[in-house]
Structure 1
Amino acid sequence: MSRMSQGLLIGFLILEIFSGPAWAWKRVFSLEIGPDGTRLYHPMSATWEKGRFYVVDTGNRRLISYDANGRPLKAVNPGGKLRAPLDLDFGPRGHLWVVERSENALLEIVLSTRTIRVHRLYYRGKELFPERIVWRKSKLYVLDRESGGVAFIKIKGRELEVERIWVPKERPFIGFLDFKVKDEGIWALEKTFHRIFYLSRDGREEIWSPAEGLVYPVSLEVDGGRIYILDRYLRKIFVFALKNPPKMLFSFLEMGWRPGQLYLPRELEMTPKGLLVVDEGNGRVELWTGGL
């Protein structure tokens with residue numbers, strides 16, 4: 001074997017060793033067309049609930065449902081209330097909750113009766129500015145754009161009551177961009193400093209600082225002993241081992257406009273079907289499965 005051939009072989013082996021986990025991720029399909037055939041325009045969020053995918057198609061002021069195979073089912077703008085929807089999740093009794101930025105409010109959509117309740121949040125006399133929303137075990141969590149913290153909210157009758165807002169003790173604190181609620185606690189991604197804050201169920205705080213290299217991280221996920229961070233500028237997903245400090249294992253995806261590439265990614269959401277990657281710039285949501 002020639003030296004050039006040997007060099008190429010060694011190069012391929014090294015590439016396989018270090019890129020293998022990234023190659024193990026497979027793109028399943030894209031959600032990019034509504035039931036009427038129009039393309040998504042600036043989608044901001046997506047989730048999975050009871051056998052369906054749901055996408056916030058912000059630019060078109062609508063919510064779209066898809067079946068488990070990615071086929072579009074319905075597109076709705078309940079009561080014409082959606083003008084700048086940002087996020088959605090399903091709460092108790094199957095009600096759909098949407099962050100509506102134009103009203104600085106949460107919309108509670110009762111699907112069975114097609115009624116809508118508008119909720120504005122206040123804490124200690126100050127109004128909250130909802131950005132992201134998570135329901136978990138009948139408890140509501142909302143990212144407040146003003147304080148940068150995560151509000152803990154309970155239902156009191158038909159109203160919402162803010163119990164407290166988690167703002168880390170660490171100073172300086174810039175504010176969170178994204179957060180995820182897990183059984184063990186809350187993980188939140190900070191602006192600018194790229195730190196990850198963890199709040200355990202017993203109130204213990206930790207600060208996790210991923211390895212340098214991130215430029216503009218906008219979303220995170222925690223699953224299977226790993227931390228996933230989506231970088232909007234680099235158009236990549238960075239994968240870290242779930243230990244402090246986080247050790248980077250690999251990254252995958254790249255800038256582009258073709259399927260499997262990113263332009264202006266917005267959000268990560270881990271679902272039972274796989275990892276949803278919301279790409280605002282390309283107007284689509286992609287489902288990825290696999291990983292080692």
Structure 2
Amino acid sequence: MFTFEPANYIENEAKDSQFFVVFEQSILTFSNETFLRAISEDELKWSYIEEIERHFLGYLNKKPCFVILAANGNCELEHSIFIEMRSALGRMPDQLFDVISRSIQIINWSKDHKFCGACGEKMEKHPRERAYFKKDCEKCRGQLIYPRISPCVIALIYKGKEFLLAHNKNFPQGFYSTLAGFIEPGESVESALKREVKEEVNISIKNLEYFDSQSWPFPSQLMLGFFAEYDSGEIEPDGEEIDDAQWFTAESMPSNVPPANISISGRLIQYFLEKK
């Protein structure tokens with residue numbers, strides 16, 4: 001069992017720390033182990049990983065935990081390999097998803113915000129907050145650049161015992177999921193969901209019911225999950241993002257849907273089948 005307490009800075013000297021190591025869009029794991037895990041201080045020492053930067057994440061099982069950005073994919077630890085982030089999802093213990101998601105998002109934010117967008121000068125890490133800032137620039141002084149979070153809506157739409165799933169053009173063949181989209185500036189969550197559904201499959205929805213939320217690190221979404229009841233219209237995929245959408249039942253499920261243990265889309269489907 002894992003427990004994780006997020007934190008932005010560490011008060012005392014970090015002892016007995018743990019580390020996740022990221023290189024480009026891959027994360028360090030071991031080919032002879034079933035699940036992805038953090039490495040110890042001793043393992044880091046003998047890995048001879050070339051470190052670009054590190055960020056404190058918080059406390060994993062009460063021990064300080066960091067993410068390290070590696071300069072390359074070289075690691076001297078036996079059986080060590082870097083695997084692509086999305087491929088790593090199936091190797092993450094459920095309880096580690098939050099800390100690994102945090103790792104990925106903080107590294108991506110750090111890589112993208114080394115320089116000020118107003119003056120172009122290099123920025124510094126804030127000593128206590130999760131932010132970059134400029135100390136000596138009259139134009140930019142006081143501006144803090146925090147990690148970007150992009151709010152998204154995701155919904156399972158139902159009609160009686162039927163529920164709507166769609167195939168995105170970027171999905172593998174036979175993979176169906178719930179509808180989702182980004183919230184635009186000036187929109188409420190509810191209006192964004194109604195707009196996205198109308199744009200993607202040309203139907204109207206009603207009776208929106210909040211379900212749950214999930215951080216999703218590809219690249220930095222906060223997924224806000226809903227159930228929504230079908231109101232009117234005929235399904236008509238937009239052909240740009242969605243190339244197929246259908247009503248399904250418990251007896252006619254597609255062969256491949258998101259797993260409930262790591263995906264809010266999968267949890268929406270599972271909850272509907274069990275409770276609705």
Structure 3
Amino acid sequence: MCDSDFNPQVLKKIAADFKDRYSPGRVRGFLVAGSGLSLEVPGWKPTEEIQLKDVFPFPIHDLAGHRQSLSLWRRGEETLLVANGRFHLYQGYPPEQVVATVRLAALLGAEVMIATNATGGLDPEIGAGSLVVVKDHLNLLGSNPLVGEWGRDMGPQFPDMSETYDPQLQELALNAAHDAGFAASSGVYTAVLGPSFETPAEVRMLRSLGGTVVGMSTVPEVIAARHMGMRVLVMSLVANPGAGLVDRPLTHTEVMEEGKKAAAKLAVTLGVVVDKAFA
């Protein structure tokens with residue numbers, strides 16, 4: 001299909017078909033796994049794993065560390081929708097496709113989006129394996145998912161972004177992360193297009209702008225979620241220091257390996273957050 005064929009009406013039809021086919025009941029929240037991260041939700045049972053190519057009518061590109069599927073985790077009549085990976089602008093997706101899973105979750109009734117991502121650290125005092133609970137962001141992607149008909153159709157055309165990240169969820173996540181053994185702090189997520197890693201000069205610039213961590217995703221999802229009325233929590237795993245902060249090259253393998261190391265602590269953190277957020 002052409003990119004222009006994917007529009008708000010098509011997505012609403014996809015959501016209606018999804019409800020008919022999978023009977024998700026009350027969809028409480030939407031969770032997103034970042035590169036190399038696999039999400040588990042204690043107290044909820046995974047029932048179906050659905051390939052994204054069977055949901056959306058546009059080509060799905062493979063990416064290391066992303067399963068490109070949706071899982072339904074159920075607890076009685078309630079459901080969490082979990083995205084096992086995400087879409088990125090650098091893969092060639094247009095903005096409306098990058099946030100397609102977020103908007104689907106909102107149309108299904110999700111009240112909260114909890115997203116994880118793997119990031120580079122801009123602060124030399126925040127080491128690999130640390131967790132940063134995002135309190136704000138810098139959108140340096142050069143695009144916004146609300147441009148055009150999507151912004152007009154899915155919510156207010158000019159949504160307020162002064163309190164994008166939910167303060168109560170931030171506090172909950174910080175406490176849970178500390179209890180799980182993370183070196184955890186709050187900070188600002190800086191979104192850049194990628195897919196090349198940043199240069200040392202760019203790392204210095206981003207830090208001077210107020211960034212704490214840098215990544216190539218998440219911000220379009222956050223904008224779309226807030227546009228559709230969802231509360232938002234983002235937890236960034238620092239997978240590597242930014243270029244120039246260490247004397248070695250950066251690799252995507254390093255990002256995925258750090259995700260594996262943090263998996264158990266992240267599962268504990270997420271379990272506490274989900275349990276209290278959806279009590």
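Rule-based calculations on the coordinates, nothing more; no lab input. As the structure is a computational prediction, the values presented were derived from the model and not from experiment. Cβ atoms are built from the backbone, for glycine too; each structure is taken alone.
Suppose helix-only ellipticity at 222 nm (-39500 (n - 2.57) for each DSSP H run of 4 or more, over all residues; to 500) works out to -2500; of 1, 2, 3, which structure was it derived from? Going label by label, the one that fits is 1.
Who wins on FRET efficiency 1/(1 + (r/R0)^6) of positions 118 and 174 (r between Cβ atoms, R0 = 35 Å, to 0.05) among 1, 2, 3, i.e. which is largest? Largest one: structure 3.
If distance in nm of label points 7 Å out along Cα→Cβ at positions 142 and 158 is computed to be 1.8, which of 1, 2, 3 is the source?
Only one of 1, 2, 3 returns 1.8 for distance in nm of label points 7 Å out along Cα→Cβ at positions 142 and 158, namely 1.
From which structure (1, 2, 3) was percent of Cα pairs over 26 Å apart calculated, if the value obtained is 46?
Values: 1: 46; 2: 52; 3: 38.
Among 1, 2, 3, the structure yielding 46 for percent of Cα pairs over 26 Å apart is 1.
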